[in-house]
Structure I
Amino acid sequence: MTQLSLVVRGLITSFAAALALTTASATAQAKTEPKAPHGFVALRTMDRTIIQEMRYFTPHNFVGERIDGYRQPLCILTRPAAEALHEAQATLLRQGYTLKVYDCYRPQRAVNHFVRWAKDLDDQAMKNEFYPNVDKTRLFADGYIAEKSGHSRGSTVDLTIVQLPARPTRPYVPGEPLVPCYAPQSERFPDNTVDMGTGFDCFDTLSHTLDPRIQGEQRANRLLLKNVLEDLGFVNLAEEWWHYTYKPEPYPDTYFDFPVSAKSLAHDH
């Protein structure tokens, strides 16, 4: 065999070995992607009428891009939390309203994405909407960003109320002018929700559920959401009018990292 043939054969062998290694690595990665335990469900299997606007699947959030781990715009929760939301929805539908969820189960890799973003003080692209009055250096100290989130345990949900018939929310266009999340509702990003006094994920003390500056219709709307959910076992986070955790949590001490996708809920039998 000529020296050239040997070189060519060596190159082919090396390429085949590298390809096999890459394929094996990809297969191993696909196999080792964590799955949800059996106690998790897609909310839509419990209630198809609850609106799902999964903000971290979109660039319309405080980071300004889709967040790691959100493979599909899907609300995943522990079964008891999803069942309780279904009951809350039944109560609200009778009063001419529907729930809308912004975020449900959140993988740890998404929380890690938030932490990396918070440490990058040069990236303030979404400041004018989501944290106009908060210096980015304060996000950890003031509790807006943390290295662990109750959402990763699967029983916490960020949600609001929409009056029926629900109008569609127009898509956010990256790069569009941003308006402070606490501006009057007519000036804020045109969400289709009732007026809660601030938008979702507004890093401001006005987001505190019972902030005394929030009065009238805005306060009544916050209390409607709070009273309906608390009657069914949800506990509000006092600093965020949209944030509720179902108690008792099925997984009070476990922070999951499976991706937000239907595939994570598919179990081999």
Structure II
Amino acid sequence: MSDRPSDWVPAAPGEPVFKNVNWGGLKTLYVKEVKRFFKVQLQTIWAPAITTLLFLVIFTVALGRSGREVMGVPFADFLAPGLIVMGMIQNAFANSSFSLLVGKIQGNIVDYLMPPLSTGELIAGLIGAAVTRAFLVGFAVWGIMLFYPGVDVAPSHLSAVFWFGLMGSVMLAFFGLITSIWAEKFDHAAAVTNFVVAPLSLLSGTFYSIESLAPTFQAISHANPFFYIISGFRYGFLGIADSPVTFGAFLLLGLNIGLGALCYALLSKGWKLKS
């Protein structure tokens, strides 16, 4: 071994060792985040699935009898796709809004910031895990609904189901990551969940068609990005939508690009993460 200190390390201080993508580190972060929520899968996957199914049971029993139809399809068939994707996006937000926040509260945020991961790799690992949880919840809800009497959840446009499910999950994962960066305690994240995410998802046309609303409320609904997630995902199952599907697909893509850029800027600067 050489006696010169410069020969003790494989690269000069400040010189990046990973020239391209640190695939090993990215995989490790992703697996860590997936294992974190999968260890308590009764709480993170199956409990949301059962809660979503209860919405279906309650609304179909209360409103779905006597052959009621919405947009020309049975009410239960109209309701089911919206409930599936609502469960997906809410859990994508819950997962990503927890990751960095718990690190800040427990004092181990350094575990995310110190490893040789670029900002993009850190975002990819956290968002990827949140989307994975969202799709697991979606599959769980869909699988249970297959056995629910009187509900048809056979997809008619798989590409639309995948695209709007993915775009919705990514959008809420980015929003959750921004919340995790901003929040300083669990109350802050809970406030965003209760006063932003929950109202926007419940008032997005999940339980009704906006065609039945007054023009003013229809305009308000069209300003809600959650509405395009629900409508596009429902189109993937039923082939009908109360919004322009192509417009909604590109709108969600644009929103995700903007939210991704915002996450990248905040993490690069270390806002509320680094002293």
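Comparing Cα Rg over 2.2 N^0.38 Å across structures I, II, the highest value is found for I.
Could you tell me which structure in I, II was used to calculate distance in nm of label points 7 Å out along Cα→Cβ at positions 95 and 255 as 1.9?
Answer by label: II.
To test your reading of the models, identify which of I, II gives 12.8 for mean count of other Cβ atoms within 10 Å over residues 103-110 when calculated. Attributed to the structure labelled II.
Taking distance in nm of label points 7 Å out along Cα→Cβ at positions 55 and 111 as the criterion, the highest value among I, II goes to II. Source structure of the calculated read-out (mean count of other Cβ atoms within 10 Å over residues 87-94, 27.0) within I, II: II. I, II: which one has helix-only ellipticity at 222 nm (-39500 (n - 2.57) for each DSSP H run of 4 or more, over all residues; to 500), as calculated, at -22000? Structure II accounts for this read-out.
Where a number appears in this text, it was derived from the coordinates with a stated rule and is not lab data. No experiment lies behind these values; they were computed from the predicted model shown. Cβ atoms are built from the backbone, for glycine too; each structure is taken alone.
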